[in-house]
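Just so it is clear, none of the values below were taken in a lab; they were calculated from the coordinates. It should be emphasised that the depicted structure is a prediction, and the values quoted were computed from it without experimental measurement. Cβ atoms are built from the backbone, for glycine too; each structure is taken alone.
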Structure P
Amino acid sequence: MERLADTLDGINRATASVVRWLALAMVLIQFAIVVGRYVFGVNSIAAQESVLYLHATLFMLAAGYTLQVDKHVRVDVFYARLSARTQRRIDIFGHLCLLLPAMAALLYWSWPSVWNAWKILEGPIAVGGIKAVFLMKSLISAFCILVIMQSVSLLVRLLVGSDKT
């Protein structure tokens, strides 16, 4: 079980190590867009959409890693004051009854839209935009799968008593 959790953690770590560079790419492209527009009077819808695509990719694919390193948003007002045992029980409940069912539902209900986007190779959001909306919609499924994998990893560690992250 520990090896399974390590493997799942590794997948999210590897994904995050690649995806983190998208933040730099976003900043550089946005800078180029601003310079192009206000200095040279040039505008590109595809360049603007590329920032949207990079932003979506960064946040959707890094969500599992964010969960892994415990940097996700949580209401910590009461949780922090509870005993480690109670926190563990809350975490197990949260994974089993909230996070995993929510991700499974999102994956299930979004799949027809993702599948249809691939079937028709759904085109750009705007005229002159990137012809790959089907790729952006695929991020929904990837997000769900990466978060489910990380949730399973954390659940395994909670159930076997390991605090490794």
Structure Q
Amino acid sequence: MMLSVADKLERFIAFTGRAVSWLALAMVVVTFVVVVMRYLFDAGSIALQESVGYMHAVLFLVGAAWTLQQDAHVRVDIFYSRWQPRRRAWVDLLGSVLLLLPLMLFIAAVSWQYVADSWQVLEGSREAGGLPGVFILKSFILVMSALLVIQATANVLKALATLADGGSA
């Protein structure tokens, strides 16, 4: 049952990661448009330039959980890759419970008022002609925390299943 729940959680994380990965292509296209506008037409758009920053932020904030799921985060793999599944499960379990979950809960707790204040005034860009949705962008800090909590939960369930199965799950 633990693996079934973990699988459902991971499918959701994979969906969000794949969906947001398209922002990388959108960033390239928008950056190309900004450059063409600037050098061929001597025109600029603050909103377009800011949109690249927004997309970049959302890509990393939402994609962090999928990156963790795919084991693509930076870690000292010289030891971990050589360990048996049971030992890796312990590392994953303890890392998720003692480091990742508390950190994500801390980030959510300290960011809550920051995001709420931004929503209260419907914060927009400081630049004339900039994008109005800074409050939405700041909300992705909380989205990142939630997605990483979901992935950490999946990691914990998978590690527990591996440990319960004697290290072969």
Structure R
Amino acid sequence: MTTVARTIADIAPRLTDEQLTRVIHEARREHLLTNRALRRLLKACPRAAELVDPDEPPGESALDDAFRVFLKRRHLPRPEFQVQWHGHRVDALYDDHRLIIELDGRQDHGQWDRIEQDHVRDALAIELGYDTLRITWRRLHKEADELERQLRAILAARDPGAHH
């Protein structure tokens, strides 16, 4: 019998960065990979250690995992993930920059009740001086360079340490 951590380490060379991140996050969410086993895996598999932060909550979707890989590969600052914000859950938050990131996957954002909740949260964000950047799978994969350029520009323009 092979442990989950060992299995992931064994198959890692055959997986893309997104797939490897996804497998690890799914195992964590399903409680198949304890924190101790995760740390052993990250020690045994440097590529996984590069991609997965054991202190962050595991991604909730393939889009979430892909966004984390995008940030890592393009050396962009990491937001907080899956944050409770004024009674709403946001996918990612750059609080110091007053920027909410919403990862709009088809499965969640095709439902009217979710769309209504999103609109209420977006209005609250405007009221409180936050902006929401919505990212789709297509944008993340087909327009990655433009998305990177825009995210860098938005963060730079909203940098609390910069003097405008």
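If distance in nm of label points 7 Å out along Cα→Cβ at positions 82 and 98 is computed to be 2.2, which of P, Q, R is the source? Structure Q accounts for this read-out. Which one of P, Q, R has FRET efficiency 1/(1 + (r/R0)^6) of positions 10 and 138 (r between Cβ atoms, R0 = 30 Å, to 0.05), as calculated from the coordinates, equal to 0.40? Answer by label: R.
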